[in-house]
Structure P
Amino acid sequence: MSTVIQPDADGLRRAVEILRADSVVAFPTETVYGLGAHAFSEKAVAEIYRLKNRPTWNPLIVHVADVAAARELTDEWPDRADELAARFWPGPLTLVVRRAAHLPGIGASDDTVAVRVPAHPVALDLLRASGLPLAAPSANRSEGISPTTAGHVVRSLPDVPLVLDGGTCSWGIESTVLDVTGDVPRLLRPGALGLRILRDASGTIALPESETADGVARPSPGMSRRHYAPRARAILCKDVRDVDRSGLAEPIATLVYEGSDGTEVLSADPREYAADLYAALHRLDDAGVATILVQEPPQTEDWLAVRDRLSRAAA
């Protein structure tokens, strides 16, 4: 069973010892809890994949303490990466750049690496104390709901040796991933940082042209057809009241946003909705719900990341 401890000096010391012994530690970021391992250790990275039951073609994001540490992982650090890092790091933005020759492939046969500087003080303390770049996907079983509390981690991955409890993650949804290896930045995964604010900083951003088939190497996580899914069957619908419930497994719950009646009613503000989305899905799973009818979010750009998560959860 996982040990959950406070991220004080002793907790950080124990976490660093485990990481330097080529094992894994779960820790909070401002987006979701991550399952961290030394990015240069093939043994440690393999432990991430084993615990999560994650397919090897699904790559990992490497978390570092600052821009200088990010540069050390790259073969080419473009000016645009500098500009975006200066504005949004530490923060929920992941940049995909050319991987340095000395860095092993983080779960994909691609020549790139996804890297970010997290904004959570515990994550930064751990990165600085360990002196290691940490490969860290969400700390949950593959395809499942990402964790936003230490309790979520333990329930999904009870065999993780250590969990640093940093409270509830403030953003509650994964980082936005931008590929900056080409002339025009390309969105690989919508996330906490919206496109509008990124365009203000970077200009044109290319959107994904098609889905990446499962089993094919890709430059970013979060591109699988099914992801972020509860144990219950999730069904997206325009109006949960209009759904024919005959034949649906019970108990049935509804997830809506303000202005409608439901089992779980989240904010009509996309940022606030995203912050509580995974927690709401965890609550419904913990309650033993078999089917979740989910009100479709608005078809606006501000809701892009939420729509992405819900569509994959319902796949």
Structure Q
Amino acid sequence: MAKELVLGIDIGGSLTKIGVVSRDGKILHRTIYPTEASLPFDHFMARLKEVVNGFQNKLHPGQQLVFVGVGAPNANPMTGNIENPPNLGWGKASPLATEIERAFGLPVVIANDANAAALGEMLFGSAVGMKNFVTLTLGTGLGSGIIIDGKLLIGQHGVAGEIGHVNVEPGGRQCNCGLRGCLETYASVTGIRRTVFELLAELNYDSELRSFSFEELNGENISDAALDGDLIALTAFKRTGEILGSKMADTVAHLDPEAFIISGGLSKAGHILLDPLIESMERHLFNAYKGKIKILLSKATRADAILGPAALAWMEIDSMKFS
């Protein structure tokens, strides 16, 4: 009997990660390459075919790809399309599931990338054994995935859990989604970069961050500076943690999760982010929840992002077997 494997594809605004994954979460083959999101969707599909065909040629006798799971920004599992993605220049709707199924002759399931990541944490990561939790990915934007009673919350229209687009400040910072004051414009790598430059203008502190242009500055620079005791970087993390923690308290009131699992570039700062975040969340929590909500850092690396879409595929396979 052939050993069944799935293909996990994580599409980001900057990078696409693809891998072949076994049922126990072992990654047999993987690669990462630029998404080139400003180019047409057809260009993306051509590169994807090239990479996957290379994987097919590496499979051993007895190994067989049986399903494809895809995580992507604004991926709608109900339509199979990527719809109005703010960081992908592919138009209003790209027929992702249909095109991948046509290209490889395999069944396909898609989900918002952050939702897929939540499934990856539940099957293979920091949330093994949990049934109620929220993942927050603090990258270019703020992605979130919600698991309730062991199931992914997708909502009536397939787009539940957009915590990054709750409003923090009416009329605040412009978001790529078209709204103003969204949480992700404050609590993300992009958001903290903006905060740093506001602080550099406001405060007269010496800071190694003054040597970076806005384009050069990234989450790693800011995290490293904070870990070195840079006052601008530390203040930026304090402001970020205050805002994010207060909105996490709102999420707790809605969902009563066991834990939040945090990943992405800003999570690399560790306690420098977590300390103000936890203090803020606890301060804003309704008394019934105080001291009960765990905050965990994801153990997944950037390359492990394919485990989320792979988990999505394995769960879909299982649901088909038992339906």
* To do: Check the numbers for Rg/Rh (Cα atoms, Kirkwood Rh), for residues 95-206 alone across P, Q and tell me which is largest.
  => Q
* percent of Cα pairs over 33 Å apart was computed and gave 21; which structure, P, Q, did it come from? -> P
* **For 3.9 (distance in nm of label points 7 Å out along Cα→Cβ at positions 55 and 79, calculated) the corresponding structure among P, Q** => P
* **If mean count of other Cβ atoms within 10 Å over residues 135-142 is computed and equals 24.5, the structure in P, Q** => P
* Identity of the structure behind 0.70 (criterion: FRET efficiency 1/(1 + (r/R0)^6) of positions 39 and 151 (r between Cβ atoms, R0 = 41 Å, to 0.05), calculated), options P, Q -> Q
* To do: Can you spot which of P, Q the value 1.2 was calculated from, given it is distance in nm of label points 7 Å out along Cα→Cβ at positions 239 and 295?
  => P
* Given a computed value of -12000 for helix-only ellipticity at 222 nm (-39500 (n - 2.57) for each DSSP H run of 4 or more, over all residues; to 500), which structure among P, Q does it belong to? -> Q
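A short reminder: the numbers here are calculations on the coordinates, not readings from a lab. In this text, all values refer to a predicted model and were calculated from it rather than measured experimentally. Cβ atoms are built from the backbone, for glycine too; each structure is taken alone.
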